[in-house]
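Listed after this line are the structures, all set down as structure tokens.
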Structure P
Amino acid sequence: MLLTIDVGNTNITIGVYDGKELKGSFRMTTKLPRTSDEYGTLLVSLLERNGIGVDDINGVIIASVVPNVMYSLTSSIVKYFKQEALIVGPGTKTGIRIDTTNPKEIGPDRIVDAVAAYELYGGPILVLDFGTATTYDLVTADGRFVAGITAPGIRISAKALWEGTAKLPEIEIAKPKTILAQDTITSMQAGLVYGQIGQTEYIIRQVKKESGYGDLKVVATGGLGRIISDETASIDEYNGDLTLEGLRIIYGKNR
């Protein structure tokens with residue numbers, strides 16, 4: 001089985017694949033400092049509680065946008081799984097070409113999402129990831145990553161509201177029944193969610209206009225992507241496992 005690990009700014013998402021089948025996925029927080037033993041015991045515990053033994057894992061791949069966790073995390077893979085992890089980065093075979101001004105600036109998470117979207121749905125395709133940041137990445141019909149847009153994520157915007165003001169409370173991010181809010185909490189929810197929907201629809205329209213891809217397929221992923229994709233016809237498909245799928249695909253290309 002293949003262990004896939006996506007280290008994001010907020011969460012570490014873990015998936016286990018048996019061939020192309022996702023047998024299970026798990027999350028842990030990123031920002032807590034951990035030793036290699038803590039990572040190792042957490043990973044082993046999560047797997048064993050789902051009927052997967054350490055000896056069942058015969059490959060590990062990691063994509064990370066948080067460099068300071070990598071030493072402990074990769075050391076835990078060596079110590080507890082007895083193998084070296086494949087780290088997505090420069091030189092990794094992906095099947096797409098990064099055709100931007102500085103390819104090294106493109107985060108591995110965005111590359112992984114782009115690979116998965118292109119392999120699963122074809123191109124041209126626009127990949128939206130509603131994570132800590134909200135990203136929009138364009139892949140052409142011939143598999144070139146040609147453009148990327150980065151905006152504050154919903155959680156970042158929400159945090160700015162309640163940390164930057166004296167009276168606004170910390171709230172759950174959820175879509176209210178109506179945009180015509182009549183209290184503080186639903187007022188904030190309406191601004192955050194409907195504001196994100198409006199941003200999403202405008203950026204998609206502008207990408208289609210400037211790229212000339214009128215038939216552009218739009219795929220979304222990320223923790224809050226379901227809330228947004230359910231509320232707009234501009235997104236064609238939501239795939240919550242897109243990043244894990246991309247890691248599986250990249251691992252296959254390199255092994």
Structure Q
Amino acid sequence: MHTFHAALLAAHIAVGTVAIFVFWLPIFTRKGSPIHVKAGRIYAWTMYAVSATAIVMSTAVLLDPVGVRFPDRNLEMSRAFAVAEGNRMFALFLLMLGILVLSALRHGLLALRERRGERVLNRPGHRALLISLGVLGVAVGVVGFQNEEILLMVFAALSISGSIGMLRESWQRKLTPREALIAHFNGLIGTGIGAYTALFAFGGREFLSSLLSGQWQVIPWITPAIVGTIIVARMKRQYPERSPA
């Protein structure tokens with residue numbers, strides 16, 4: 001299990017690195033242009049790979065919380081229990097983030113098809129994915145509350161609200177072209193927020209911890225969400241309510 005997890009982690013980092021750079025091309029290029037479409041496709045496939053590897057890795061840790069970290073399993077009983085509990089809590093959190101990214105990515109891509117007149121957001125499989133996100137959000141929120149982990153509770157709330165918002169859009173009879181476009185922006189930029197949050201909070205954790213101390217360590221977690229919210233707000237202003245389709 002340790003070797004399998006390590007191989008997946010290497011693949012996760014590789015495709016994630018591509019994704020965080022490609023992410024900006026669709027944002028700053030003209031919407032609908034060949035560059036925007038091609039870069040968007042590359043970004044979508046890399047983020048599918050990122051979310052898939054995250055989900056599989058998290059599931060592996062939940063099933064074998066000690067073996068993925070300590071392949072020789074040469075641990076005292078008390079230490080093994082502590083490691084298992086901590087790893088399972090963290091793996092549940094990462095599983096939720098993986099499902100969150102996958103849900104937002106799929107919802108954002110399906111929204112484009114809704115804009116072309118197709119009715120695809122109401123598919124049972126997609127709704128089941130969104131419901132699973134909400135269920136995981138509740139579970140992570142409970143675990144975060146029990147262990148007094150504020151970050152778990154914050155991201156659990158984001159997952160629950162995201163699940164409810166996307167489910168609400170899936171139950172609408174039909175999204176207007178502008179609503180579908182906003183859903184596309186929200187979904188794809190939401191995946192970027194997740195990717196950069198993982199980069200700053202996990203990948204660069206050791207480096208940033210040497211620069212930030214105490215409560216300031218929360219900055220890497222919230223910065224991507226703030227930047228992403230600003231980008232979405234600016235894009236919404238480019239497409240006012242009465243703008244041409």
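Computed from the coordinates by the stated procedures, all read-outs in this text should not be read as laboratory data. None of these values were measured; they are calculated from a predicted model. Cβ atoms are built from the backbone, for glycine too; each structure is taken alone.
List of remarks:
- Rg and Dmax of the Cα atoms in Å from the coordinates reads 19.0, 67; which among P, Q: Q
- For -12000 (helix-only ellipticity at 222 nm (-39500 (n - 2.57) for each DSSP H run of 4 or more, over all residues; to 500), calculated) the corresponding structure among P, Q: P
- In terms of FRET efficiency 1/(1 + (r/R0)^6) of positions 15 and 167 (r between Cβ atoms, R0 = 41 Å, to 0.05), the structure with the greatest value among P, Q is Q.
- Label whose coordinates, when FRET efficiency 1/(1 + (r/R0)^6) of positions 63 and 223 (r between Cβ atoms, R0 = 35 Å, to 0.05) is calculated, return 1.00 (choices P, Q): P
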